[in-house]
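Trainee: Got some structures for you, see below.
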Structure I
Amino acid sequence: MAQDRPVLLARPHPFIVAEMRPLLERLGYAPTPAAFETLSAGAAASAAGAIISTAISSTIPQTAADVFEALSRHAPAVPVVFAGLTDIAVARTVIERLAQAGGLTVLGIAEAARDVGRLGRSGVVVYVAKDDITAADGAETVGRVLKTHFRG
């Protein structure tokens, strides 16, 4: 069990709060809203993982690219999950562009569930679409992937 290890809601969006918070809590994580300033202060280093919304709007003014860059610089070992409303085909292009880093591997939930050996590794991020959680047995699959990808 994760023993209530924090998972940073590094760039929250209503989808993350409404759909992912209850799932994270059922998995034993403590979803923790994170101010952008705390990411660069090193507070993120002890988190089990971080979730970044790819939505245009968020409750914080920084872009997904800004948040990802801050996490990558100050807490590079923290596994990252991007979350959004679009499917993986659209999201993969967006995430690769906003990360602006070669070698980043973006796995959708179906890919991640088939290739669990890559989860939790540096340079690997997971993308969770809202439909991944709301589909039949979707939350169970997403939960298994998150437990493997996140630390603790």
Structure II
Amino acid sequence: MLTDSEKKSIVPMLQEVPLFSSLDKKALNNIANSAGKKTYKSGITIAKEGEKAVSFYLILDGAVEVHHGREVLAKLGKGQFFGEMALFDDQPRSADVIAVDDTTCIILTSWALAGVIAANPKMAQSIIKELVRRLRETDRALTE
């Protein structure tokens, strides 16, 4: 869990993230109260393809690459998230996520994220839009 000072510093960061920008300060405080924070050194695998998912990650600083086998599917940076797919369909992780810089993430468990979404249905729309955007990018990459 985060210290009180970390919680206070994370709320303004969350307000800048499109996924959370529609939420009021109370909801953002609830997220901060439910979140953990971890820093990963460059080269570390944060999420491994095939493993059971229990966490959602929001990148506060740094960058990651999403790999499926040898192929790089995406590069994500500050304000972007990963790990949501496996939380929604209760399937194993579909890709490896590797820190390509020293990367700090806010981590929400599946049950904490479900609670946030239940209390803030607009957030579900934001997640769906991002999932659709990623699916379209993947479709384009596969047809090229």
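Read-outs throughout are calculated quantities, based only on the coordinates presented, and are distinct from any laboratory measurement. Everything numeric here is computed off the predicted structure, so don't read it as measured data. Cβ atoms are built from the backbone, for glycine too; each structure is taken alone.
Trainee: Quick check for you: by mean count of other Cβ atoms within 10 Å over residues 120-127, which of I, II is greatest?
Mentor: Ranking I, II on mean count of other Cβ atoms within 10 Å over residues 120-127, first place is I.
Trainee: Have a look at I, II and say which one yields -13500 for helix-only ellipticity at 222 nm (-39500 (n - 2.57) for each DSSP H run of 4 or more, over all residues; to 500), as calculated.
Mentor: So the calculation was done on II.
Trainee: Here is a follow-up. Suppose you compute distance in nm of label points 7 Å out along Cα→Cβ at positions 88 and 104 for every structure in I, II: which one lands on 2.9?
Mentor: Comparing all candidates, it corresponds to II.
Trainee: For relative contact order in percent (Cα under 8 Å, 6 or more apart), which structure out of I, II has the highest calculated value?
Mentor: Sorting by relative contact order in percent (Cα under 8 Å, 6 or more apart) in descending order puts II first.
Trainee: Right, something else. So Rg/Rh (Cα atoms, Kirkwood Rh), computed for just one structure, reads 0.95; which one of I, II is that?
Mentor: Attributed to the structure labelled II.
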